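Q: Before anything else, here is the set of structures, which you'll find just below.
A short reminder: the numbers here are calculations on the coordinates, not readings from a lab. Given the structure is predicted, the values throughout are model-derived calculations rather than measurements. Cβ atoms are built from the backbone, for glycine too; each structure is taken alone.
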Structure P
């Protein structure tokens, strides 16, 4: 199974593709989509849309997992993240990819067994789970990979539940 994990944001959107072969996890692709602060929101969302579409076409994931925006102290930030998430949902649906959304605490708990884990703890665990790799770049990348791993873990649990 190939899963595209997305950590949405209007300035920086994390992208992580995770492959699961016989339960072993690896990442053939991870990156970040950067936009410029001086762009309008419409321009940023178009950049995000085009980049995710290109990744879906090139990587052909089986499913897409997206982190849910959380309500922060700044409602403007929460709205912007929600707009980036909606953009990712639209492009995944356009390409007929199954989409699942996960809350940040659920992702952290799935990857580190602690819903209150720090970004550093999540990144360290993601690196271990993907074969002791070293992830270069902003936390958005390891966060996106964590979303994909969370989805993988959820699918594995569902498989065990449905196979009993």
Structure Q
């Protein structure tokens, strides 16, 4: 089984993914790290600044195709992974795979990311809010399970996911 974590930037996908992989004894994969390795760049900002968002999305698609062969993993995706239906289909390619949306209020995300300068699509709050609203429907549509993350610990969120997929 693969557990694919989706959600807006700052929703906790990486932290929850690490915790969930430990508790379920599954490998943890962070798509953004694989994209960075593939690009040879130091950070996501550098990819966006030097190559553009389209290049980043192309790398994201290539990584998703690689991950399609996995049978077991917890996968932390980038916030924009839902923009491409094919990427989601690669990641969730078997009935037992589960897409989990970490639903987080925009105000909570702003608080979490207030000092984070590494997210190019969060540099302008007004544009970030438009992105959030546009992607929210996509997250809802692709999710097999929705977990509200506001005011919950990483451990509690991971526990809720494990319970929801019948692993506890």
Structure R
């Protein structure tokens, strides 16, 4: 168990469904590190970064939850502990963000950007690993901490969650 909390920390990990080998390697390492820390990992549950983070969690015996865009569990990563089909398409991104205490964005496309925006709107802290650089009115968006490695991303995410 992390810190003195009586319940585990839920960390959403998001990123592209069609990921580069580097993005998949980063996500898998993030999954391993989060599982070792006792966190529950939440993701979109299908391919790319989502599959890789679930694979990392599985390799360490941790727990991962995939919130799927479609109505069928058959689309889920085989590495997930639990899968929740929604039939909501990209609308499920709001559920991924809402389920988290903190969100780690690995690189990403517009779906990842939507999860970042939703998390920030819900006052959920975000850590970006080679992800979006966001500005609002010429100023860096508050609430996003940049990381340069999976280890740094996990340490920052765990640091951002109140104990």
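Q: Supply the structure label, taken from P, Q, R, corresponding to relative contact order in percent (Cα under 8 Å, 6 or more apart) with the calculated value 30.
A: Source structure: P.
Q: Given a value of 3.1 for distance in nm of label points 7 Å out along Cα→Cβ at positions 66 and 114, calculated from one of P, Q, R, which structure does it belong to?
A: Answer by label: P.
Q: Further question on the same structure: Identify the structure, out of P, Q, R, from whose coordinates distance in nm of label points 7 Å out along Cα→Cβ at positions 58 and 90 was calculated to give 1.3.
A: It was calculated from structure Q.
Q: Matching task: 15.0, 45 is the computed value of Rg and Dmax of the Cα atoms in Å. Pick the structure from P, Q, R.
A: Working through the options, I get structure Q.
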